[in-house]
Structure I
Amino acid sequence: MTAHVRPSSPRQPEQPVRQENLRTLNLELVFRHIVSAARPISRTELATATGLTRPTITRIAEELLAGKLITETGLSHNGRAGRPRVGLTLSEKGPAGLGLDIRADGLAACVVDLTGTVRHMAFDPAAYPGQDASDVVAHLARMARVAIDAIVAEDLTVVTATLAVPGPVQAGIVQSAPELGWRNVDAQALLRGAIQPLDLPITVDNEANLAALGELYASDNTLDSFVYVSGGLGIGAGIVLDGQLMRGARGWSGELGHVSVYPDGDACPCGSRGCLEAYASLQTILGDEPAPAGTTPDAAVTGRAEAGHPATIAALDTAGTALGIALADMVNILDIDTVLLGGSFSLLASWLTANARAEIDRRVLTAAWAPITVRPALLGPDAAVIGAALTSIDQIRQHPTTWLARQPAHPDYATP
């Protein structure tokens, strides 16, 4: 069968490679090799890998060292005889990413450095459902300031803040987050105003997407196709295929919580009926018996389940079955072999997994000869806030010149 390819636009006349473009391309080429190296890499190895001359590599390395993007780590053996060489690796000083998260059990703030190491993590079990959006964001802004102050002493500079929210986002506006009572909330503008006078770029994204990216980074890209299911205020999914996050045509993919598992079933806060959230959200599992004062919803559910509370066990069984039905449809469509249970679901996996896997095995066409893995997410409830911080710092990993442009100018290093 012949594949149909969309016609390309008329080819544009080739433009000459300008000196400034060549400088950027060479620097980013060298930096990518340092980022992806499994161990500190020497200047000689970089010259061999990139095809650039040793003097050019030296000048680029000096630029990256001065910009605190890389550091020298002593001696690096390349596996061959001869004198060991000085290795280059990512710096633990310089640029850092800030992640902020609104989740079922409170608010979280996280800072990671360029190596992906968590340098600051704070959690506040704020009781925010029903609060005005501006109050919630103001609380987050205070946590952001504390986080920024904490890492300044470690010679780190936050370059971007990324906010994770439980709902679809477009251009910084949270289109709908029923569990928060938010609709068309410009969270980006609210956070920018609350965090002033700090001149900090701010992005807003769906928490399941960010958590999926966090898991992808944490796996060192060895796990390249999976569905991350985030359970908490709502239920969302981050879908990663071949190492790339699937966002959909408008960036709203992954609303697993509003997949209908029982078309004529219970009412959902979204206005539809039979949605997965109507059977598997934390609020549904808690039922008519709310979490005790001072106890988070997921802690309350976990405590009751561990104590063998009959109503809670029954609710978890129902939630696991509904989750399996929704996931089976997703697996049949996407041909994904791994499901990660994240957010509050990572804490409840012991009670959810068996029923979910049973439905997947029963409903997925290929399950008999290609089993589906269902397991807790590696980063647990912190996946979204870590993913948000890593997303911020990944911009520097991809385009280091955006950071270096803020540093003192260095000699030309473009000539290969």
Structure II
Amino acid sequence: MNLIGYIVIVAIITDCLLHGFADLLNLKMLSNKIPDEFVGIYDEKDYKKSQEYLKTNTKFGWATSFFDLITILVFWFGKGFLFLDNIVRSFDLNPVATGLIYMGILILFKSLLGLPFSIYSTFVIEEKFGFNKTGWKTFIMDLIKGVIISILLGAPLIAGILLFFQYAGDYSWLYCWVAVVVFILSVQFIAPTYIMPLFNKFKEIEDGELKDSIVSYSKKIDFPLKKIFIMDGSKRSGKSNAFFTGFGNNKRIVLFDTLVEQHSVSELVSILAHEMGHYKKKHILKNIIISTMQIGIIFFLLSIFISYQPLFDAFYIKEKSVYAGLIFFGMLYSPIGFFTGIFTQYISRKNENEADRFAVETNENIDSMINALKKLSVYNLSNLTPHPFYVFLNYSHPPVLERIKPLASYRPSHT
């Protein structure tokens, strides 16, 4: 074990311990007293149910994290990376094909190990708390479709990265940076039209009060809305959500059918006003820029370490390769990824508050926004009182009480 090996193992274990500690603090914040803002919204039975949901998922998270930790350590110190490397090299294929097989086997191995946990989460935990609507047929078909899409999209991308780093020389990281950014943007563009319909049905919203209200609001704020869809989210879960997709003048609003069933028209418009606020406040553009810069930094650092022999020595491999370097660098990068993740989540929470303010100032209906947030929390059994340290590590959205309290101070602008 060399210095790089110690850095990786300390980072992995520290990450587990920090999140475990945050989980404990989070559980200690639980109280039988319903927050004042939710009195009359949450009854005692459902509030207790939401706390049981948190406890169950926390314990399940500990089990999965412990299993993942033990698996990676056993595979690593059992020289599993070396064993697999010797096998794929014996096929005597070109470096790109060898790398695809090596990485494909690791991904398949990890997916198979995680499958029982996914099944338990879906068919035991989510079922117990009344969320699961997924049948075995849907679950299996989702797996098959996911694998096919991953191969069709992921294999060419990985092959391109391997190709560039194998043959493109000093500027390989730059070529990879550009290629990956173009790939990500392209997938975001085609996903709503070609990928997402493989998993869910999208039906254009019918004429009526809801459609008229959404269209009227989008015109008011000059939001380039193209189409509004209802998605059959109830096919898999009782939870609800809303989002918009598309670029330029091809914006599409998507509402879960569960969301439409649970909320009034004014509440739905408030929810969508929040989503549109992200666009008007340029949060999406800013996130793309931040992500693009992060990808560039990652590939630049990768270009430094991908042929660094001590990195391979840490995993008991003497013969360097681009594909193994990608895997090992990913593990070495984890400490940096931990801190960048905290930063991006902080930015995300800030953006959510800005979008909330935009929604109430432009839609001029504070009560509908507050009621919508409360209902979303109740229907999704959200934790109303998370510990600040847990929020710091894990939340991309502010806790619901931290979103509701500032809203009362916002006043509509009449410019």
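A compact table of results
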item	result
Given -12000 for helix-only ellipticity at 222 nm (-39500 (n - 2.57) for each DSSP H run of 4 or more, over all residues; to 500), calculated: source structure among I, II	I
Highest-scoring label, criterion being relative contact order in percent (Cα under 8 Å, 6 or more apart), among I, II	II
Test item: Rg and Dmax of the Cα atoms in Å, for residues 203-298 alone calculated as 15.3, 44, pick one of I, II	I
For 153 (volume of the Cα convex hull per residue in Å³, calculated) the corresponding structure among I, II	II
For Cα Rg over 2.2 N^0.38 Å, for residues 139-194 alone computed as 1.36, the structure of I, II it came from	II
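Every number in this text was worked out from the coordinates using simple rules, so none of it is lab data. These numbers come from a predicted model, not from an experiment.
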